[in-house]
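Input: structures, listed below.
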Structure P
Amino acid sequence: MSRYEAVIGLEVHAQLLTKTKAFCSCSTAFGAPPNTQVCPTCLGLPGALPVLNGKAVELAVRAALALNCAVRNESIFARKNYFYPDLPKGYQISQYDRPYSEHGYLDITVETKGSEPATKRVGITRAHMEEDAGKNMHEHGDVSVVDLNRSGTALVEIVSEPDLRSADEAAEYLKTLREILVFIGVNDGNLEEGSFRCDANVSIRPLGQEKFGTRAELKNINSFKFVREAINYEIARQEGVLESGGKVIQETRGWDEKAGKTFSMRSKEEAQDYRYFPEPDLPPLVISDAFVEEVRTTMPELPAARRARFVRDHGQTPYAAQVLTTHPEVTRFYEEAVALHGDFVKVGNFVQAEVLRDVQTRGLTATFSVSASQVAELLKLVDQGDISGKQAKEVYAKMVGTSKAPADIVKELGMQQVTDSGAIDEVCKRVVDESPKQAEAYKAGKVAMLGYFVGLVMKETKGSANPQMVNAALKRLLS
């Protein structure tokens with residue numbers, strides 16, 4: 001057991017889903033050739049003036065409400081001064097002492113050994129708007145180059161309280177936060193493309209001590225796996241420093257994923273190092289109560305509320321509700337199929353077992369191999385007794401990647417379900433007669449043997465016999 005307790009706070013930079021940048025009309029589309037989505041404003045050329053993107057404000061307010069933050073009626077933009085190649089102006093437009101929102105919280109599920117999962121509330125210190133910097137690229141031998149396409153992209157920075165106590169809690173917080181921002185249409189959650197980035201402030205202190213230890217900031221970690229690994233490494237590193245009689249220094253550290261360890265980058269800056277002062281080219285941001293309420297009324301349902309509704313109103317298990325809310329488009333597909341079919345559980349089970357196998361997601365988009373209407377029609381054929389559940393899987397396999405109607409595929413395959421009671425009785429009688437020992441075992445009370453006989457009948461009929469009629473016939477014959 002360690003003698004120390006970890007104290008972790010996270011800063012998340014989430015790109016707002018606007019088509020243009022925070023203070024100019026340049027596109028934010030990903031993947032354009034370097035330095036093709038720039039203008040005098042985001043290049044920081046003399047005389048260029050910023051104009052605030054209204055859609056960015058709307059999305060930022062939506063994020064604040066989802067995180068239970070209070071929204072200020074008046075906030076101030078500030079210049080955060082530092083010199084780095086990817087910051088052409090020499091300062092970043094951000095918010096400092098008067099952010100647009102603060103004092104929120106996020107509930108996460110914490111797993112503990114030997115006990116049921118518990119809910120933990122993590123405080124949100126603030127969420128503020130700012131612009132992104134460009135991107136330094138070091139893949140050109142001894143020369144580094146700068147791509148300024150991202151420069152000026154609208155972000156919301158979400159700063160947690162130092163309430164997290166382990167790398168697992170930190171990863172769960174990030175997953176929950178990303179899920180919320182994706183479901184409410186604020187961010188696409190794409191870590192690989194840099195639209196959802198995390199910095200972690202990590203310190204340790206002796207168990208029972210209230211005062212925080214000296215923290216290190218881990219910069220720009222781009223996956224949940226690496227967040228977990230980087231924090232665990234940093235906790236162990238700081239323990240080793242203290243145990244050897246040294247002192248942890250306040251610094252910014254990077255994460256080397258190949259070596260599996262953090263490394264020192266520079267001493268950690270404090271607020272005064274950035275020489276914040278109000279941005280003279282932007283007036284105060286005024287957000288009325290009426291605007292906040294308008295955003296609140298158009299907020300999509302949050303993932304946790306949706307899962308609770310699926311359990312409460314749809315009869316789904318907590319696990320099924322979790323699976324059906326893994327992505328907004330998966331949820332949309334399920335709900336569309338339910339609206340066309342009507343049975344929550346049947347649709348939910350089929351989507352989980354068959355449809356999700358072929359789904360490909362990227363950001364906010366998802367690609368399905370079939371339509372919701374095809375799934376609804378297929379399940380109706382099962383309900384009507386035209387095909388069996390087993391046959392439905394075969395039909396689905398033929399339907400994948402096509403727009404064919406399930407009924408047409410059933411005709412093509414010649415797999416209409418057998419509902420002729422005489423024909424079913426004949427097969428059942430033959431199967432029972434050929435298995436006298438198993439029949440005696442059933443009669444002696446081993447009722448599980450019924451499944452054995454059902455399997456034989458379905459094999460004989462190539463899955464085309466009506467399962468309910470098979471069960472009834474076998475029970476009658478065996479009794």
Structure Q
Amino acid sequence: MTAPKLVQGYEVVIGFETHAQLSTQSKIFSRASVAFGAEPNTQACAVDMALPGTLPVMNMGAVERAIEFGLAVNAHIAERSIFARKNYFYPDLPKGYQISQFEIPVVQGGEVSFFLEEGKETVHKTVRLERAHLEEDAGKSLHEDFIGQSGIDLNRAGTPLLEIVTQPDMRSSDEAVAYAKELHKIVTWVGICDGNMQEGSFRCDANVSVRKPGGPLGTRREIKNLNSFKFMQQAIDYEVRWQIDQIEDGHAIEQATVLFDPDTGETRAMRTKEDAADYRYFPDPDLPPLVIGRDWVARVRSEMAELPRVMAERFVKDYGLPEYDATLLTQSKAAAAYFEATAKACGQPKLVSNWIMGEVSRRLNSGEVTFENIPVSAAQLGALISRITDNTISNSAARQVFEGLWSKEGEVDALIEAKGLKQINDTGALEAIIDEVLAANPKNVEEFKAGNAKALNGLVGPIMKASKGKANPAQVNELLMKKLS
């Protein structure tokens with residue numbers, strides 16, 4: 001394990017709490033809709049507001065989604081878990097308490113693994129999960145000017161959430177963002193959450209502290225509701241610098257909840273952070289324990305799609321890919337399907353992987369295109385790679401063909417002909433070009449024969465130029481070495 005990177009002599013310690021809104025049609029304890037964008041206060045029913053005479057009823061779909069997540073991260077699914085009332089007072093909490101899980105959560109343990117670029121190294125990281133528990137969401141305070149007052153929208157009250165809590169295992173903002181992206185991939189892959197950060201379906205809170213290496217954990221401050229990976233990195237980096245400056249100036253860090261302002265790039269304290277005792281948790285008297293039998297877990301497991309980590313392992317085994325390639329290719333179902341279809345079309349999985357991670361990804365990123373609407377089909381890319389492996393075209397020519405495919409100019413073979421990109425593989429034609437270049441460059445020939453290997457570059461370049469880039473590079477090298485020896 002590599003030593004953590006220090007910031008001004010301090011070690012950064014980060015833990016995450018992520019609220020994933022579960023993809024049910026109704027709320028966790030009522031039949032009210034969870035559709036986004038409805039008129040304020042049109043989707044909060046009597047149960048959501050705990051009006052007298054109402055009782056909550058558990059949404060089975062929310063439980064199954066929690067089970068799916070637990071299976072996806074290799075966690076323990078509790079056979080018996082308990083709902084509790086988390087008591088606090090805030091205008092958008094109509095009950096005066098939130099139904100959550102405290103002592104016995106439904107998902108216990110688990111881990112999330114990912115790759116991280118550290119300088120020139122690619123490092124495998126694992127973040128341990130402490131728990132994931134079911135709970136209901138609160139409403140939303142609207143701070144626009146409602147005749148000098150704030151407004152309250154209770155549509156979100158009672159929306160089912162899975163709160164996913166990590167151990168304090170992350171040591172940089174890069175690592176935190178990589179973890180959040182991997183978690184986002186998992187919940188969207190298995191379909192338990194749509195992952196829409198702008199609509200609040202996937203909300204991350206980062207607990208950040210700093211300490212001297214080897215020292216006890218520092219006092220943490222929680223950055224709430226980070227709704228983009230870009231802001232997440234900016235917020236953590238600012239918070240780390242702020243805490244270090246405070247400590248260096250002789251001030252103690254006070255545990256607090258803070259918000260990030262993307263306009264200023266700064267965090268600001270919202271309130272003093274509460275501890276568990278402040279919420280006066282106690283078992284909810286209206287809800288019995290949640291009992292999950294092993295047969296229920298087995299059924300959910302049998303109905304789940306192939307998980308990304310399982311698919312990555314299969315790509316390593318079946319296609320002979322490095323673990324790094326397999327992990328990147330399973331970042332989304334669409335990317336994985338595109339890889340498999342292309343590999344089957346040309347029988348060259350490693351070359352396909354190289355192209356997807358290289359040229360394809362470059363064009364996707366520059367054009368803000370996804371694998372769902374990529375203009376080059378898997379069959380077309382497979383045909384292009386086949387033309388590389390049968391020596392019809394060179395790699396550089398293949399990139400020109402790919403651009404033509406992307407622009408919908410035609411099919412692979414037609415583009416090769418139209419652009420005049422077919423490689424010269426005829427030995428006689430190549431030897432004639434090589435003989436001319438050797439005759440015109442006697443100095444390079446003499447230097448190479450005298451032991452200067454770099455002089456060979458002075459011969460290959462003119463040969464490729466004389467052939468207008470169409471000469472087969474491998475064949476050129478073979479014939480050139482034969483003549484020079």
By the measure percent of Cα pairs over 28 Å apart, for residues 11-154 alone, tell me the structure among P, Q with the highest figure. Q
Where does the value 5.1 come from, among P, Q, when distance in nm of label points 7 Å out along Cα→Cβ at positions 171 and 459 is the thing being computed? Q
Give the label, chosen from P, Q, of the structure having the highest value of distance in nm of label points 7 Å out along Cα→Cβ at positions 291 and 467. Q
Taking mean count of other Cβ atoms within 10 Å over residues 299-306 for each of P, Q, which is largest? P
Just checking, which of P, Q has the largest value of mean count of other Cβ atoms within 10 Å over residues 35-42? P
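Every number here is computed from the coordinates shown, using simple stated rules; none is lab data. Quick caveat: nothing in here was measured; it's all calculated off a predicted structure. Cβ atoms are built from the backbone, for glycine too; each structure is taken alone.
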